[in-house]
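J.: The structures considered in this document are given below.
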Structure I
Amino acid sequence: MSDAPEWSAWNGAIVQAAQKMTVQGLKNQSQPNWAAVEGVDMDVTVSIGVIGEQMVTATINDFYDGHGAHPVDTSMQFNWMLKEQRELRPEDVFRAGSGWDTAMLGQCENDVSRQLTQQMGADEASSWLADLPKKLGGIIHDPRNWVLDGKGLTIPFQPYAVVCYACTPNPVTVSWAALRPFLQPGFVVPK
């Protein structure tokens with residue numbers, strides 16, 4: 001383990017983010033530390049993705065079962081800029097005003113629409129599709145929804161974020177080749 005300031009900042013931030021995930025499903029959200037909660041099954045895991053000179057990525061997954069209708073499995077991406085000692089921002093990856101968000105929204109909307117139509121049928125899917133651009137717009141602008149790896153930028157969808165729990169769409173990946181015209185010159189594409 002390194003004592004360098006950027007790694008110390010990363011260590012503190014990832015622990016804090018994981019601890020926040022442990023309390024998201026609880027009614028009393030004052031749990032400051034890791035603690036067992038009676039009558040609830042929770043499992044929070046952190047998986048490291050990319051470790052590079054510019055950034056470290058991780059997925060924080062929270063499995064929560066309050067023993068209701070069904071458990072909830074949510075995740076958050078934690079993309080950390082090492083030198084800046086902070087979470088990733090859209091402007092770290094994309095040039096302002098470049099249209100990256102329009103390109104992302106277009107591909108996500110097409111892929112999710114296709115998935116929902118195949119899964120539900122055109123008639124049932126149409127009621128969900130009306131609000132899709134607004135819902136997806138909020139999702140694609142938040143780097144906590146971005147999985148960055150050698151394939152591209154992937155948007156995994158959380159239960160209920162777009163449609164009903166049972167119809168949660170599969171993740172959508174936009175390749176780096178498709179995103180290249182929008183990237184900041186200094187952004188290093190993850191390998």
Structure II
Amino acid sequence: MIRQIGGYDFHQGCLGLAERPQPVDVHALLSNVTPMRPILILEKVGNPDNMGAIFRNAAALGAAAVLLSPGCVDPLYRKAIRTSIGATLHVPYAVVHDWPGGLAQARERGYQLVALTPDATATRLDRYALPRPGGVALLLGNEGDGLTQAALSGADVRLRIPVDPPVDSLNVATAAALALQQLRVLSEAD
């Protein structure tokens with residue numbers, strides 16, 4: 001009966017039903033979080049597994065919220081919820097409709113905009129120093145193209161995670177986890 005209701009044969013005996021919450025305004029979300037905890041800003045992340053994994057990493061590694069550009073997959077898509085182990089239901093998020101101009105709202109709330117990029121000219125993540133005062137907003141791009149030039153131009157700092165050839169970059173969810181862990185290590189060292 002659950003398979004008939006859900007329409008999928010992967011439910012593992014569980015079926016959830018929830019009312020979709022009303023969208024949260026970016027300004028309201030940023031007013032309710034503290035810059036002492038990082039936020040993630042995603043540009044056109046389209047894979048629900050990556051979206052779910054990013055939210056799971058955000059919950060596990062202390063991110064206060066996630067901001068999404070237009071074109072990101074819905075964090076409440078069933079596969080994103082499942083991959084996140086429910087973190088998409090708990091980590092606050094909002095869509096930045098004025099993209100990339102709306103990124104300035106994070107800066108106005110005291111966040112340094114930090115773009116993650118595989119560009120060899122970017123500063124290595126392990127050589128980054130936390131801004132004082134204020135917090136960090138990590139910008140991560142989509143799975144194929146990374147961040148657009150417009151988003152990169154709006155960043156205060158560009159960081160890269162060094163990888164060995166022939167690999168040129170990491171999965172966006174993996175990059176988010178490594179960057180959040182590095183921020184955690186830096187903040188605990190202070």
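J.: Going by relative contact order in percent (Cα under 8 Å, 6 or more apart), which of structures I, II comes out largest?
T.: II
J.: If you rank structures I, II by Kirkwood radius over Cα pairs in Å, which sits at the top with the largest value?
T.: Of structures I, II, the maximum of Kirkwood radius over Cα pairs in Å occurs in I.
J.: Another question, if that's okay. Determine which structure produced the value -8500 for helix-only ellipticity at 222 nm (-39500 (n - 2.57) for each DSSP H run of 4 or more, over all residues; to 500), calculated from the coordinates; the candidates are I, II.
T.: Value -8500 for helix-only ellipticity at 222 nm (-39500 (n - 2.57) for each DSSP H run of 4 or more, over all residues; to 500) corresponds to II out of I, II.
Read-outs throughout are calculated quantities, based only on the coordinates presented, and are distinct from any laboratory measurement. This one's a predicted model, so the numbers in the text were calculated from it and none came from an experiment.
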